[in-house]
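Each reported figure results from applying straightforward, stated rules to the coordinates on display, with no laboratory input. Note that the structure is predicted; figures quoted are calculated from it, not measured. Cβ atoms are built from the backbone, for glycine too; each structure is taken alone.
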Structure P
């Protein structure tokens with residue numbers, strides 16, 4: 001979690017490691033709401049930055065959460081060192097340091113600043129190294145074989161770098177994530193060192209649905225609601241299975257969650273389950289929008305696996321299933337119509353880009369597709385590869401938010417990922433299901 005709204009946040013000032021910035025009254029209330037949202041989550045341990053805005057946020061939310069864990073303050077969670085900018089308004093940084101400010105926005109890994117003693121350093125790279133050290137220590141202390149829930153309360157920059165460290169991504173990807181004040185993100189650590197982003201930048205506990213936006217296009221990427229085959233754990237692939245009763249309820253809940261967001265365009269896979277989900281969401285929109293069918297967004301073709309339970313696949317193709325679960329990019333689905341994840345990647349990313357190219361500045365598009373398709377798109381946006389699709393969770397009825405720079409420029413930010421709070425609780429409770 002990121003600390004609550006601070007005095008410097010309110011004033012639009014650069015904070016960095018400056019400790020004069022205090023938690024505002026609004027930030028205090030945000031911290032309490034965080035604690036309320038986490039009351040049903042048992043905590044094993046809690047860590048925070050020693051800077052007062054983060055430490056106070058952690059104290060307030062733990063007092064409200066009631067788990068009784070001891071809070072550990074560590075300098076490994078200090079915010080990025082922007083000492084030469086600290087205290088300046090963002091507008092002043094742009095005016096007095098235009099070249100550096102441009103790098104900060106467009107190529108953060110290349111930003112070089114000077115310390116008070118005249119020495120040069122790369123603040124984002126230094127922060128990433130700091131995050132890697134904390135992440136490695138965290139994994140050693142709380143291995144995935146145990147049942148641990150660890151709370152981390154820190155700052156925008158260090159939390160972004162923790163994501164980069166967990167996903168083994170470079171400093172150049174620093175600006176691909178959005179981390180709002182008092183937002184909640186959930187990472188699941190699995191055996192073998194695998195990391196899964198369960199959710200990113202959830203703010204529903206603050207009484208808001210989605211993060212604020214700028215003037216470029218915005219896309220709401222949604223996974224269809226549950227089907228009976230999801231519930232049973234069957235691989236459905238391109239077999240046209242409709243929503244079940246719970247799936248319709250999830251789609252309606254997503255529509256209610258997005259009802260105050262004006263959707264301008266709507267797109268869906270050509271299969272019925274995403275179209276039905278899109279229709280349920282659009283029923284709660286003021287405008288009567290048509291849904292553009294996108295064959296490039298259909299689910300992965302599982303070939304001979306379609307309609308099978310996981311145990312049936314394990315009995316018939318044990319080695320191939322094991323490879324799919326650990327190295328998905330190496331597998332071609334057996335039988336007629338079977339695809340590779342690379343093939344799905346290529347067609348889904350092309351379809352996605354066609355959608356982006358069709359949008360005007362300020363427009364919001366709804367895109368409803370499938371588990372594997374959404375994962376390939378999100379991995380593409382995060383800078384991951386086909387081998388990494390298990391690093392992203394997509395719950396039935398979950399919402400992800402992607403913002404683009406004006407003009408549909410290649411610059412984009414994953415503003416939120418797999419929001420499922422509208423389906424109950426702060427953790428994703430949707431069916432594990434098959435693809």
Structure Q
């Protein structure tokens with residue numbers, strides 16, 4: 001059996017090992033073998049509807065999945081050109097060459113790869129969604145456990161005003177919710193079945209594309225075969241969302257590194273998050289946070305790679321596009337790594353009583369003077385500034401009173417922050433619930449059940 005899906009006008013298909021290794025993709029795209037098998041099985045079912053493949057052949061393909069996947073996982077990674085040729089090789093081996101060779105009718109790897117990649121991403125996100133839940137729970141738990149602890153808000157890296165540490169933590173969760181919203185919206189653009197697009201012009205085989213989409217869990221079908229096979233902007237958008245999420249984690253790491261340093265002392269990091277020095281016995285280095293920061297530049301690199309990958313390509317498929325998966329797999333690996341660590345960070349640190357400067361109460365005093373004495377804010381601002389310039393301390397207002405004086409709904413007032421904690425729980429649960437309900441359609445178990453139902457009814 002040939003391991004290539006092409007030949008045609010070529011008199012011979014042998015390549016030098018260097019060229020083969022350079023252009024082949026099996027050594028990395030084998031990862032989507034399960035999804036590619038399901039795409040292939042769905043195509044086989046569509047051919048059965050046209051009377052081209054018998055029911056017995058579909059049953060044999062269906063039952064061969066574990067053997068095919070195991071064979072692909074154990075194969076030498078230079079043995080095949082790509083995962084698509086490996087799938088058809090092993091189906092031909094286990095089910096029969098007459099069946100395997102007919103699977104190429106009415107389809108191209110160009111449509112197959114984007115459909116398989118979309119399905120792989122949607123299934124993979126079921127695991128990532130669970131990580132998002134742990135992140136959300138750990139951040140909210142930190143806000144609850146540290147409620148009442150006060151730290152300074154910094155502007156221009158200078159102490160500005162007293163805030164609840166819980167208020168700072170909830171600011172992280174606010175950004176996290178926006179990331180979830182963006183990711184949820186982005187996933188909708190993977191809910192498209194591209195089967196039927198062929199190499200880019202469609203196919204003359206009257207495949208039931210709507211049926212294939214339904215079998216796989218997709219709610220939409222491609223509207224343009226050229227767009228299907230030659231664009232990867234949904235993957236670029238997903239990696240952009242990973243970069244934004246990583247930027248948030250980097251900011252959290254920056255804050256905690258600064259606030260936990262000896263010069264500030266507003267946060268205490270557990271030994272679990274730190275390492276020591278090989279030379280200096282006293283050192284307690286925040287290595288977990290520093291490595292968290294390192295992920296952001298890597299993810300922006302992957303984002304730039306995706307943007308540049310498509311730049312300059314004419315419409316239609318080009319081999320350049322096979323690199324999208326190498327970039328995607330690397331980006332997903334990085335975001336998985338950091339998402340596993342973030343809950344550990346929030347569960348292993350706490351706010352402590354540091355030195356909040358008295359001058360951080362200046363704004364509260366100026367606002368109080370305006371409201372009590374009915375003078376302009378410019379006058380009050382000058383009055384308080386002159387008081388501080390003379391070295392006088394602010395005695396009219398305490399830090400606790402400063403917090404209570406805040407009135408606007410998004411402020412650091414303890415009563416309002418307490419309400420916000422509950423609000424954040426509800427918002428997070430709502431969007432994670434929506435993501436879970438959306439992704440359930442693409443579970444492998446549900447696909448298997450739809451195939452079994454089809455086989456029972458024919």
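Quick notes on this structure:
- Which of P, Q yields -10500 [helix-only ellipticity at 222 nm (-39500 (n - 2.57) for each DSSP H run of 4 or more, over all residues; to 500), calculated]: P
- For distance in nm of label points 7 Å out along Cα→Cβ at positions 39 and 207 computed as 1.7, the structure of P, Q it came from: P
- The maximum of distance in nm of label points 7 Å out along Cα→Cβ at positions 231 and 375 over structures P, Q, that is, the highest value, falls on Q.
- Among P, Q, which structure scores highest (criterion: mean count of other Cβ atoms within 10 Å over residues 47-54): P
- Answer label among P, Q for the case where semi-axes √(5λ) of the Cα gyration tensor in Å, calculated from the coordinates, equals 57, 23, 19: Q
- Comparison of P, Q - label where distance in nm of label points 7 Å out along Cα→Cβ at positions 55 and 399 is highest: Q
- Which of P, Q leads on FRET efficiency 1/(1 + (r/R0)^6) of positions 71 and 151 (r between Cβ atoms, R0 = 30 Å, to 0.05), largest value: P
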